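Next up: some structures, all given as structure tokens.
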Structure 1
Amino acid sequence: MKIAILRDDISCNNSIDELDNKEEADFTEEYLAKKHEVIQIPFISDIGDVMRQIKSFSPDVVFNLVESVCGQGAMSVIAVQMLQSMRIPFTGNAMYAQLISSDKALAKRLLRQSSIPTPTSAFKHDVEYILKMKGEHASMFLDDNCIRSFSTAEEMKEALRQKEKDTGAGWIAEQYVDGREFNCALLGNIILPSAEINFQEEFLGHKILTYEAKWDESALSYQQSLRTFDFEDKIKRRLEVLMKMCAINLELKGYARVDFRMDKYENLYVIDINTNPCISPDSGFVAMVIRHGLSLDEMFDKIIEDAFIS
């Protein structure tokens, strides 16, 4: 089979998370090349050239790893739109799910309509809020200072306006859930084992996966927020139910990850939908696959098989 791996356009000035996309593509190529003819194609700003490269190779399927276009995560949906217009089978989620995940405000609205709990963005007094980029999934610009309380709704709006001015991108505020954090994922029709982010007591500040904690292996916050699969079975069952609800209502397919927070009353809330989660060797998704008992070859086979299922 001929497989084109479509990935981000990597330049010498990319951030850690963007460079990880190239590692992810190389990792994918390493496994797929065992059985298939494989090339990598960067999704550059000249979409016509990208289409010409794909047509020239004439792949049976495209393995879509595009997480950002022109440095914007919210624009990754353009790659999916292009592939659908070309009528080429591709891995991962289709337009509907991708559009939802590219806009956190839209995702929250659809989650509420589906009776899936998610933190409110409505203003309340004496409540902490977390400020997050509206269209990014890599914890971009997220640090402990992003958790704040406000005296008025206008003060909160002004904080969001300032974030947008500083970064040139949209931001949202949602009520901060002070508690535990979990990840759940699907691979085709399989709900993978859920994981908890185990924040150690020494972890400074609010126990959240900041950009540093997620990507900088040399940082204490990274080393003090480790993944574990050993937690209460009753919580695992509830996470699986909510994951299935997300999959059905948001039309998730291929592979996807959903992040949750749980408050002190054990209420679970969806805080992020990732329709193109990282599958590099040290990623949480790969750890879940291995925990389930699948080999990496089986993971890639499953992802590719699902590309031919409408």
Structure 2
Amino acid sequence: MPKAAVALVLAAVLALGWGAAARAKTTFISIGTGGTGGVFYPYGGGMAEIWSRCVPGVKAVAEVTGASVENVKLTHKGETAVGLTMGDVAHQAYHGEGFFKGKPQGVLAMAAMYPNVLHAVTLKGSGIKNLTDFKGRKVSIGAPGSGTTFMAETVLRALGVTLDSFDVRRLSFSETTIALRDGSIDAGVWVVAPGANSLADLAATHDIELIALTPDQQKRVSDAYGFYASWTVEPGDYRGVDQPVPTVSVWNVVIVQAALPEDLVYELAKALFEQNAFMQTIHPYARFSTPANTVAKTPIPLHPGAVRYLREKGIPVPDGLLSPTR
């Protein structure tokens, strides 16, 4: 469904209220996800299937987008109702910091998703053993507007690796895979849940190396930015990765347009949480997408509809997660 049409439908929902809109006609919910080579797109597709099947009056669809940063902008403008984004992006967007300096975005959280993990990838024999070895090399740091680019730039900044010290390429996951295969880049960055299709496909045909962060580098990143934490990619997550690979992670979050009706967001949250077993058939990391993790890991206030569902389930919601209008 064209974004302009989705925006008109959302405007009608806001004007009529969810109950009246649902009685009047089908409400179309557009979900901003990411590229087809990552996890956001199939995860969003699973959400769309659940909502279309389980929430009366709703027809949901997952949209291919530039991922986190673009999803915030689309949701803020009402071109989508829902977006999938990384927690670092959501935090800075809500508070009007960093990339969004002076322009706080009108979004709230609905659910925590799962940890997104920084994968810095090269092929065996490249000589790149540390992120500091990017200097002078050709490296893809993710598609423009993506959370991968956002996190890659943030982590490299914390480690003192400046963008002008290497040849920056801004490619999607699928494009990065192709470029590594044909040797037109030396390394690429994915920020995904382990098991992303494009990276697994690359590992199936080429001998990859995941570039580890040292303990000091992990600490420098988490000290500089509180929304990042240490993580380890486990042996066996990819073909040829036989040793644990220390790196860093950030939680993903489902955001919604702040002005969406409470009743609608309540129904969406209820269906998403209560159909988690189905979501785990989409990706095993959906096991992290729980009400408890939503309260523990969400970096911005929750929409009142999500708060209502959590309280209904007996889960206390701290004051810091209540939106100012609550």
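Where a number appears in this text, it was derived from the coordinates with a stated rule and is not lab data. These numbers come from a predicted model, not from an experiment. Cβ atoms are built from the backbone, for glycine too; each structure is taken alone.
Taking 45, 37, 33 as the value of Cα extents along the principal axes in Å, for residues 149-292 alone derived from one of the structures shown (1, 2), identify that structure.
Going through each structure in turn, the value belongs to 1.
Given 59, 44, 41 as the derived value for Cα extents along the principal axes in Å, which of the supplied structures 1, 2 does it correspond to? Numbers along the way, then the final one.
On the way: 1: 59, 44, 41; 2: 62, 36, 34.
It traces back to 1.
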task = Assign the value 0.90, calculated as FRET efficiency 1/(1 + (r/R0)^6) of positions 61 and 101 (r between Cβ atoms, R0 = 30 Å, to 0.05), to the correct structure from 1, 2.
result = 1
ask   = Suppose you compute mean count of other Cβ atoms within 10 Å over residues 109-116 for every structure in 1, 2: which one lands on 25.6?
value = 2
